[in-house]
Structure I
Amino acid sequence: MKRYLITGGCGMIGSNLTKRLVKEGNEIYIIDNLWRGKLEYLNDENGRPVIDLDTHFFNRDLAIPGVCDDILPKVDYVIHLADIVAGIDYVFNNQGDLFRQNNLINSNVIHSCRQAGKSQIKGFLYVGTACSFPLTRQNSLDVVPLKEEELFPALPESAYGWSKLMGQIEVSFMEKETGIPCCTLMFHNVYGSPCDYGERSQVIPALIRKAINYPNEPFIVWGSGLQGRAFIHVNDIVDAICLALEKGWGHGHIQIGPSVCTSIKEIAETIVAISGKEINITYDTTKPEGDKARSADYSKAKQILGWEPRVSLLDGLKEQYRWVKQQIEKK
């Protein structure tokens, strides 16, 4: 049995990862301030939490120094998922605060692990983002899959991409200084359930909500719809993390995502088809689009981790549509 601390463990990725690791016989501790995550996401199919919330869950703000210091002696590995992220509207309207908060969160967690040292921490897994790749490689619809060596010289488009990159750099310093084995996984656009589908939600759950609520809520797509992303299902992300916990140490940063770039227009049309409704799709070109397009050359993940995507986009969208619909109908 291994003991893990998962920061942000009540979110979409963290809750699914927690269930997988618990099922495999591991002991899991979680820190989450529940800004987006929910305790109910940790429930099993019988509605019971998969960890003891009284002893293994801590509602704490990682932007405050030292709040994980008392938990680190209880664990062997740290999986650092926690950050401030939301839909494109939130990201671009709160760049200064988002940058500050994420840098505080990352630096505080990394510093606590640095202080604990290699004698206590056997491994530190950091989650980065494809948003940290240079804007110059994501500003054209002529998509050439991104490679890890293109990360520098750095030029992310958003404060979010910069903040995650700063954490990534600090992790590399910690690894060199302390000898703690580290791994950074750079995720492309993750979707799945459970998820936030409200005003701060990202594109897929937001469009699913609009389709379910239509015609009471207009089905408006931000931007032209031509912009694209490499969408990856949360189950594939959990697979990647579990493989990295076995094989990823000491290999620097590894991006996790498909080699296919899917336009937001295609996502919107697929969600409309899944809904079975006659929906009028409106594109609001006054709204921000973010990066034009990106996809992943995941050959490093395949070579080192033995990872590649398994869940088809259609199957993943159908699953998430069902989940969001169930949540809305409960209200």
Structure II
Amino acid sequence: MSMKPNFIKGLHHVTALASDTQQNVNFYVGVLGLRLVKQTINFDAPEVYHLYYGDYEGNPGTILTFFPFAGSRRGKKGKGQLTYTAFSIGIDSLPYWMARLAAFAIDFEGPKTRFSETYIRFEDPDGLGIELVANHLDRRKGWDSGVIPAEHAIKGFYGVNLLTHDPERTVQMLTTSLNHRLVQEQNAYLRFEVEGASVPGYVDVQMDQTALRGTPGAGTVHHLAFATASDESQLELREALLGQGVQATPVLDRQYFHSIYFREPGGVLFEVATNPPGFAVDEAQESLGQSLKLPAWLESQRAGIQGGLPSFTKPSVFPQP
């Protein structure tokens, strides 16, 4: 069954696991200069934070989120996982970032080349794989956060790398159900993008079956979310997936978007999330991420929930390298 081309608009967010809340905030706000756009809880485990980092507005396609389970064991990147999340930076920004990472004693690989781009690769304190890709394709403006100068700021996602158990079937799902198209091939990588995408949001499928199986834990990705325009497009896509035998969940209310989940044939958990209503639905744009937000159905339990969560502070502006 053919899919309508407007079901998927690109990447929405990536959600990963972490081991320590303060360490996580220090790295993504203090080192990478992302905005903490929402602090809420894991709706399925209210004793755990759900922290969202992104650009100033919290736009889909910029959001990296975390469930920090205190003291959790570190996982291992491998088959069946999203192994690297790539962020977009300006074409001349790599020297700045190499100096900044070095100033914080963060090891990195590169500069490396892939397709037509130059990038560096490193890990967060839990081992989550991060890349910064220098490019001239991304016209989004970086946030002048006071941590990173606007001209060097992270703009949002550039793409993700999938290392799956069955890359051929992963490709089949991307191209037949999620309206991606193959745009480049290089060595063991196939690159896909959404037809008509206005900003980068590549999905690279790594054709490497010699890799070891990944194990979940801190520093690994829990799921990859694709963006859809509306509740209506989400429901249409869900019906189409069910018709193809894909076990998609019912629509779940995540307060800032509505979601369906399903596992692609190669083992990666996919989500399709609506772009509306967005992160400003329960707090003003200028104060995003400043206080704990709970869904209405948990508000009566606020005292107990908040008392059980670890306290953290946003880091002060870290010095420039």
Structure III
Amino acid sequence: MLILAKAAMAILLGFVLAIITGVILIPILKKFHIGQYVSHYIGERHLKKDGTPTMGGLIFIIPTIVALILLKINGSIEITHTLIILIFVFLAYAALGFVDDSLKIKYHNNKGLTMVTKLLVQMLIALVFFYIFMSNGGKSDLVITSLGIHIPMGWTFGLLILFLLVGTSNAVNITDGLDGLAAGLSAIAFFAFGIISWNTGWLAGFQEIAIFCFILAGALLGFLVFNAHPAKVFMGDLGSLSLGGALATIAILTRHELSLALIGGIFVIETLSSLIQIIAIRKFHRKVFKRAPLHHHFEVLGMNEQDIVRYFWVAGLILAMAAITYGVWL
């Protein structure tokens, strides 16, 4: 019951702080004309969203960090190397997204940073992650207990870190195309990882990682108050990259990489749909989907935006429950 009480407290704290942050921040974003540029490619129904305030990821990033500071001052959590890694990746990816969003706003397009620049920064983040992890006794092994897999990876474990960070952050970014879609799926994902993290008692700072997950899940629920259809603010790359980086980090630290693929199953499907579409067009000069990623395919088929989001949330929740079953009981 103590675990449940702490989880509820963390979710509530994140939610309340996010509501306060949103009420203060959104008028500021509007005042400085920090608006989203909407491409004509994604359809006419989205053009009315052009100019909607972006960089709303601050609405859940700021409360998460503030809540952790308050809990540390109160003596409720300890600052461990695992929590430092998680916070570092979370904020580093947020900073990367901030620069990307700033360039898009400045030049009124969706180009932002070049792919090479993004990859170089992400490699640096992965390198710092790997250094802190190994310096504190981390083992560079790929371990999947349920399958009896234990593979020593050595320095190539750093490549696994890079792959998961880049893949997951981009997957969340691709999914962030409908009001509330990425935020809702992320809230579900962090709640699931909070439960899984609390059951990794062998990991130093496992309770702090779980509390981080629950705070962020609550902050995302608060963000949804402003981001649900019709969205008053978008999270921007600042938000989506930070969420993806944090999810990948938690999966690596808790040794639940397979759970990440299941919990983030909708993110994976969205990414695969885009990849399949690109390959089909470039190699075979034809489309597999009406439009990619997958949520836009359903839009073209005539489905209502809110219905698509609800169905994706339900699918994400089912996958998350399956991952909890796998990650905690099996």
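One of I, II, III was used to compute helix-only ellipticity at 222 nm (-39500 (n - 2.57) for each DSSP H run of 4 or more, over all residues; to 500), and the answer was -23000. Which one was it? The read-out was computed on structure III. The greatest value of distance in nm of label points 7 Å out along Cα→Cβ at positions 36 and 140 among structures I, II, III is that of III. If P(r) over Cα pairs in 10 Å bins from 0, in percent, for residues 20-179 alone comes out at 9, 33, 33, 20, 4, 0 when worked out from the coordinates, which of I, II, III was used? Only one of I, II, III returns 9, 33, 33, 20, 4, 0 for P(r) over Cα pairs in 10 Å bins from 0, in percent, for residues 20-179 alone, namely I. In this comparison of I, II, III, the computed figure 4.5 for distance in nm of label points 7 Å out along Cα→Cβ at positions 276 and 300 is attributed to I.
Any read-out appearing in this document is the output of simple, stated calculations on the displayed coordinates, not a laboratory observation. Computed from a predicted model, the values in this text were never measured in an experiment. Cβ atoms are built from the backbone, for glycine too; each structure is taken alone.
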